[in-house]
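There are structures below to look over.
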Structure I
Amino acid sequence: VNKKDKAGRTPLHSAVRSASDSALQLLLDDIRFDVNLRDRNGRTPLHVAVTEARDEVAVKMLLADPRVKVNLKDNKGWAPLHFATCEGLDNLVELLLGVKDIDVNLRDHESKSPLLIAAI
């Protein structure tokens with residue numbers, strides 16, 4: 001169920017990348033899937049929804065799943081909030097800030113917080 005391809009992507013990563021909301025929901029409904037598995041770059045499906053797809057619907061669907069860990073960092077130390085602030089994706093920043101467990105002070109490997117990145 002959690003099989004990865006050569007890039008380390010799971011079916012959840014692929015569903016997000018393809019913008020297939022129905023496939024994403026089908027996979028999220030299956031509790032056997034680890035929704036926080038990382039690809040080769042350390043990115044979870046939530047990272048991919050923010051960085052590659054920039055898909056508000058996919059982000060909402062993932063954030064609605066209590067298993068999704070919003071503060072996981074990729075190999076560079078960036079959480080999804082770092083990417084959303086860096087790219088000026090205000091709608092996604094707002095969604096992420098609405099999560100009660102979000103850590104707005106999370107630092108990357110260079111000690112930069114999402115707020116500092118947004119200001120640069």
Structure II
Amino acid sequence: MAAVFNETLTRYIELNKKLTELRKSVKDHKEQAQTLEKEIMDYMTQNNMDSISLKDGQIVIYTKKISQAFKKDSIVETLTEKLQDQDKAEDLATSIIQNKKYVTEKSVKALLKKKI
């Protein structure tokens with residue numbers, strides 16, 4: 001039983017080492033992709049291009065909405081401190097959350113044809 005458990009521990013440690021290496025590799029690849037994405041975005045923007053057709057699909061510039069993050073509890077806490085009125089703070093926090101704003105961000109996305 002101890003030998004089996006030792007083998008399990010050894011395998012677990014090896015897998016963790018591999019995962020660490022893979023995470024580093026993924027991080028490096030993501031950084032390279034972001035650099036290339038910025039170059040593509042700059043080129044497409046300078047040349048008034050919304051998309052580029054490729055043999056395997058297309059590269060498009062798209063806009064996504066990103067919600068600005070905040071928590072109701074922290075809003076209520078701050079408002080209660082300032083207003084000295086818990087009920088009014090709750091009402092204002094609810095109103096703020098219901099009327100939150102969005103920001104837009106442009107990104108490049110590869111839409112590739114699926115291989116059959």
Structure III
Amino acid sequence: MTDAIYTAHAHAIGGRQGTARTDDGHLDVKLGYPKSMGGDGEGTNPEQLFAAGYGACFLGALGLVARSLGVKLGEHSLDVEVDLIKDDTSFHVGVRLTPNAPDLDAETALKVLHAAHEV
């Protein structure tokens with residue numbers, strides 16, 4: 001097993017209708033159900049937090065892979081959609097990524113994306 005290079009700490013209270021914060025105080029959010037799930041839409045929901053974190057991590061992986069392949073990404077961004085899915089027995093999440101890298105040709109972009117997915 002390898003050693004962790006960083007460990008994040010967060011504290012959540014009250015589930016989907018509570019609050020969540022990190023130990024450094026940079027993140028301190030009221031959580032709530034979205035209107036589409038019967039909530040008032042006033043709080044951030046866990047799927048939004050997951051989407052933001054996943055997107056940031058994936059962009060980091062893209063940069064790492066691009067540098068290792070000698071590819072200059074130029075301007076780039078990523079839209080992340082996270083679905084909360086319920087089946088007969090449990091809940092799951094589904095993730096869709098929509099990358100935007102206008103400075104790359106399609107073949108190079110796909111090569112970098114697929115490699116980043118393996119990081």
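A few remarks follow.
- Origin of the value 9.2, where mean count of other Cβ atoms within 10 Å over residues 3-10 was derived from one of I, II, III: II
- Given 17.0 for mean count of other Cβ atoms within 10 Å over residues 43-50, calculated: source structure among I, II, III: III
- Computed 36 for percent of Cα pairs over 20 Å apart - originating structure among I, II, III: I
- Read-out relative contact order in percent (Cα under 8 Å, 6 or more apart), computed value 30, structure in I, II, III: II
Any read-out appearing in this document is the output of simple, stated calculations on the displayed coordinates, not a laboratory observation. This one's a predicted model, so the numbers in the text were calculated from it and none came from an experiment. Cβ atoms are built from the backbone, for glycine too; each structure is taken alone.
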